[in-house]
Structure formats: structure tokens, C-alpha cells
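Below are structures written as C-alpha cells.
What follows draws every value from the coordinates through simple rules; no lab data is involved. Because the structure is a prediction, the values reported are computed rather than measured. Cβ atoms are built from the backbone, for glycine too; each structure is taken alone.
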Structure 1
Amino acid sequence: MNISDYIAELEALINSSPIVSSYNLTIDRKTADIAFVSGKIDFRDGTILDFKEFIEESEGSIEKYKYGYNYRKGSDSIFRYDNAPDPKAKNIKTFPYHKHLKDGTIAESKEIELAVVLAEIEGSYFLEDN
């Protein structure tokens, strides 16, 4: 898979979600093989997902070096996944992969992808009535 195909898959994933009301995607191509992808997804209940991925095409696949997925309502974070070397997460078994919870605690997390985050939002957080 090349970067263009990866980006097309991200857009198809976002467009196929029934809870998305709008989104914007920014692609900053550093080289032919390296890109910084960032975006904001607005959901129908007023919540927002900000995300960023620093990716590289390597031997026909995409390698994700850095990522962050911040799900929020206004300025209040609901949860955030990232792989930043956060000193507060250094004792987590899955370090550097971790999840920041609404109450301020940090939980274990495997390396995560946008599809998994969207599925979590659809299944656990999205309220149809909002």
C-alpha cells in the first residue's frame, strides 16, 4: 500500500461512518514516502475527534511512527490515544502506547488505528439522541 492508497482508505472509512457530520483532512507530504496526516471529524452529537498520524511508506506497507486521537466535547477531553513518550505513562506495560481517560488516569493500549477509534466512539460514546 502506498500513501495515496492509505489516505483514500482513511477518507472511505470516515465517509462510511453513520455518525460523522463533517470532517477535514490535511495531508502534508514531506517526501514521496513520508507524510503527516491530520484532521478533525465532527460527529452528529456535537463531539469531535482530532487526529494526527506521521506515516511512512516502507516496502509496500504503511508504518505509523507517531499518532494521536483526541476525542472531545468542546474543550473537554473524553479520551485520547497516543504513542508519545509521556513520562506519566512510562510505567504502563504497553508504553509508549497508552490511553488517557476522562478522569485523568492513563491506561494500557496497543498500537491503535482510526478504524478502531471510530468503532469505539460509535459503540460506546455516541448518543443517538444528541
Structure 2
Amino acid sequence: MNWTCPISRFSALSLILLAFAVALGAMGSHFLEGVLSPGLLETWETAVQYQFWNALGLMGLSLLERSYGVNLNLAMGFVIAGIFLFSGSLYLLCLAPNPWVVYLTPLGGISFLVGYVGAAIRLVMPQKTN
């Protein structure tokens, strides 16, 4: 029996990242409000928002890849790295403040830029036809 998945692994991962964003957002507003300073709570919310938007961006790239038959794996890998580096470093900064973590956040932002710009370039490049 041949099993096929109706969505790509990147689409599935984007849904998991969205679910975690919901859970982390709820955690921030229900459990961390009295624990974190207002500034750190704002940082937490920024991390959640970036995770949300970029998980949706990942879903969009995955759908573009499938719709146009263009390989965007590398671009989507950069977006995933960006989520973990950017949002992940901010979550860590809030829960376990460590000065070295702040150096990961801009790397995440750069990963987002490389991923999205790389996808745009890849999508407008002429494709070989057989």
C-alpha cells in the first residue's frame, strides 16, 4: 500500500509552530504576567508574534512551493532557523536571562531575510522545462 501525505512536511511543521505560538502566548498572558517584569513580558509577546507571523510565512512558502513546483527547501530552512534563533532567544532571555542569548536574536532576523529574499529570487528565476 502506498501512503502519501496531503501536505508537505514544512506545512505540517508550520502548523506545529503555530500551535506552540498559541500555547506560548497563553502561557505569557496567564502564567508569566506576575512573574516577568513588564519589559520582559513585552519581549515575550514580541517572540510570540514573530513566531506566529513567520510560521504563517512558512506555510505560505510551502504552498508556493507545491503550487509552482519550485524547490524552496533552503529558503524554508532559513525561516525555520529564524524562528528558533529569533523567538527562541527571546523566550530564553525572558525565562533564563543570559547576556550571550541576545546575540542570537539578530541572527534570527538575518535568517528570516535570507529565507524570504531567497524564496523570492528562486520563484522568479527561469525554470528548466523538459
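Among candidates 1, 2, the computation of Cα Rg over 2.2 N^0.38 Å that gave 1.21 used structure 2. Can you tell which of 1, 2 yields 24 when relative contact order in percent (Cα under 8 Å, 6 or more apart) is derived from it? Value 24 for relative contact order in percent (Cα under 8 Å, 6 or more apart) corresponds to 2 out of 1, 2.
The maximum of distance in nm of label points 7 Å out along Cα→Cβ at positions 13 and 45 over structures 1, 2, that is, the highest value, falls on 2.
For which of the structures 1, 2 does the calculation of distance in nm of label points 7 Å out along Cα→Cβ at positions 37 and 101 return 1.4? Among 1, 2, the structure yielding 1.4 for distance in nm of label points 7 Å out along Cα→Cβ at positions 37 and 101 is 2. Out of 1, 2, which one gives -5000 for helix-only ellipticity at 222 nm (-39500 (n - 2.57) for each DSSP H run of 4 or more, over all residues; to 500) as computed from the coordinates? Here the read-out was taken from 1.
Out of 1, 2, which one gives 1.9 for distance in nm of label points 7 Å out along Cα→Cβ at positions 85 and 109 as computed from the coordinates? So the calculation was done on 1. One of 1, 2 was used to compute FRET efficiency 1/(1 + (r/R0)^6) of positions 29 and 93 (r between Cβ atoms, R0 = 30 Å, to 0.05), and the answer was 0.25. Which one was it? Traced to structure 1.
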